[in-house]
Structures are given as C-alpha cells and as structure tokens.
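Below are structures written as structure tokens.
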Structure 1
C-alpha cells in the first residue's frame, strides 16, 4: 500500500496555536518553522550594531516621527503568519504586544540555517506586504544586500545611506560601514 501526501494533509496553524507553543518559532502561511539553535555571538553582535546605528540616527536627526527600532520582536503579519526579523523599524503605532502593520525597514542577518528562508520565503513575504526596505546581511562574506520597494517589487540598491521611512521621517545611516 502506498501513501501520497497532499497539501491537505499538512496541518495549518494559526496565531492562536502559535501563542501556546514552547520554544522559538515563526509561523509562515500556517506552517511552523523552528528557530533553534539561538544565533551565535557574531550574529547577535551584528544585530546589536544595526539597532545602535539606527537609534543613533534617530537621535542625530531629532526626528520625533514615532518610529521605533525593535530587535528580535514578533511581527504578526496575519492570523497564520508571525515572523521575527532580526531588526525592524516600525513607524506606525503598536497597539498590543506586537506590531501588526508592516515595518518600514527589516534587517535579516543570515545564518546557515536561515539562508533559504531569508532569501526566498521572507523576501517574498516582506515584498508582498509592503516592507519598504529589506536588508540582508551576510557577515561571513562581509556582504550586504539592500532592497527598496519600487512599484511593489524589490530593487537592489548599492551605497544607499538615506532611508525615507515615512513622509516626514528620514534617517541617514551608512549601513555599509557595518561590514568592516
């Protein structure tokens, strides 16, 4: 007897399920993704540097535009999709425990276990939900890919240092210096 697995056989989970799970998970279109083991110290240090540089930029511009820089925080995209970017800048008010509106900027720092998800699944997800800037940092190779959303499609940029997060909020950050 043979058994053929179909898409209908795969369980579809929701945020309600996600809330009661032990451990670290992401939920993308109803499919759970384990987030273990924890990122190594280089990954954590790089994430901290991005947070520091973005917060420093907000202080320098004296921009009081309501944007916040978040590290390892859940973004509840839909009822069946919850992701945890390494760093994100959210410029809309957060009501509740987690942001529900698309961040203006997301940084993902590649790890061997997340490369495919960050470059494909999350790339497409962030693009389709209107995340204006998507930065993919590969610290092993000292590479940074920066994408801006133009006409609902990500276009790769080189050397960009000014991020126009909202109509009244721009910051200047030389993210390329973090590769040194």
Structure 2
C-alpha cells in the first residue's frame, strides 16, 4: 500500500475520532475536534501531493480519496445540522450536488471519459473546509450564517459549472 493511500485511510479513520470528540462535549472539545479536522483535511493535500510527486496514483486512491473527503465534510455538516448551526436544507443542497456530480462522473466513465476536478470545485472544497473550521469555533451567529451562505453558494456554482462544462456526457447517455 502506498503512502498516499495510507494517508487517505488515516483521513477515514479520523472521522469517527473527530465525531466522538464533538459528541463527548468535554471542555474545549470543539478545539480538539477542530485540530483533528484540520489534520484530516491536511492529509487530503498531502496524499494528493505525494501521489502526484512520487507517482503513487492508484485506482484505490482515485476512488477512496474523494470519498474520504466527502465522508469528512458530510460528517461535520451533519453534526452542524444536529447542533443547530446549519439548516438541513443547506446540507441537502450539498448532498444533492455531490450525488449529481458523482453520477455524472459515473456516466462519463461508462463512455470512457474522465471528468477532471474543475477550479470551482477546488474553491468549493477549500472554502467549505475553512468555513467548517470557523464554525467549530465560538463565532458570532452572523459569521456562522455567512459560512453557511459561502458553503451553499460555492456548492451550487461549482455544481452548475460541472454540468455546463460536461453537458456532452448526457448527449450520448443511454
């Protein structure tokens, strides 16, 4: 198993640790959870760099890396919904976009095409990670609301861009 794949697996293992700390609710647990979330998020950057730089790109990594990211982000968002910091409709929009883009990628694969990550998707991921980190702190309600707006806006924009740029995928779909 490559180093990049081990980092991806570590990110998945950190998700229940992250959630366990959040739910434990001990004093300053949000700061400990934030540290775990940041470490998990950094493994995403690191595993991608290692995979590309040291030619460790594998089919396992192509599948598990984006899945690990979704597991981490969706777990945090579910906690925020349960905690009252994010409305359920915002999470539903994020889930809809993720399922739709993943479905489009599956259709493209069936046609022998690969849909690369777009710049807006990278902006969405980075801004979502930053906003989720901020939301783990004791921030004012207006800033929490702004974070939710940024997450939803970048999610919707990147989803629309994916479909516009790749609409030819559906022209040949059966």
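Please treat every number below as a calculation from the coordinates, not as lab data. Bear in mind that the values here come from a model prediction, so they are computed numbers and not experimental data. Cβ atoms are built from the backbone, for glycine too; each structure is taken alone.
Brief remarks on what is shown
- At a computed 0.20 (FRET efficiency 1/(1 + (r/R0)^6) of positions 20 and 148 (r between Cβ atoms, R0 = 30 Å, to 0.05)), which of 1, 2: 1
- Structure (1, 2) behind the derived value 115 of volume of the Cα convex hull per residue in Å³: 2
- Source structure (of 1, 2) for FRET efficiency 1/(1 + (r/R0)^6) of positions 28 and 156 (r between Cβ atoms, R0 = 41 Å, to 0.05), computed value 0.75: 2
- Label whose coordinates, when Rg and Dmax of the Cα atoms in Å, for residues 44-139 alone is calculated, return 13.1, 38 (choices 1, 2): 1
- Between structures 1, 2, the calculation of distance in nm of label points 7 Å out along Cα→Cβ at positions 60 and 164 yields its largest number for 2.
- Structure with the greatest value (metric distance in nm of label points 7 Å out along Cα→Cβ at positions 52 and 76, set 1, 2): 1
- Structure from which 16 was derived, relative contact order in percent (Cα under 8 Å, 6 or more apart), options 1, 2: 1
- With helix-only ellipticity at 222 nm (-39500 (n - 2.57) for each DSSP H run of 4 or more, over all residues; to 500) derived as -28000, matching label from 1, 2: 2
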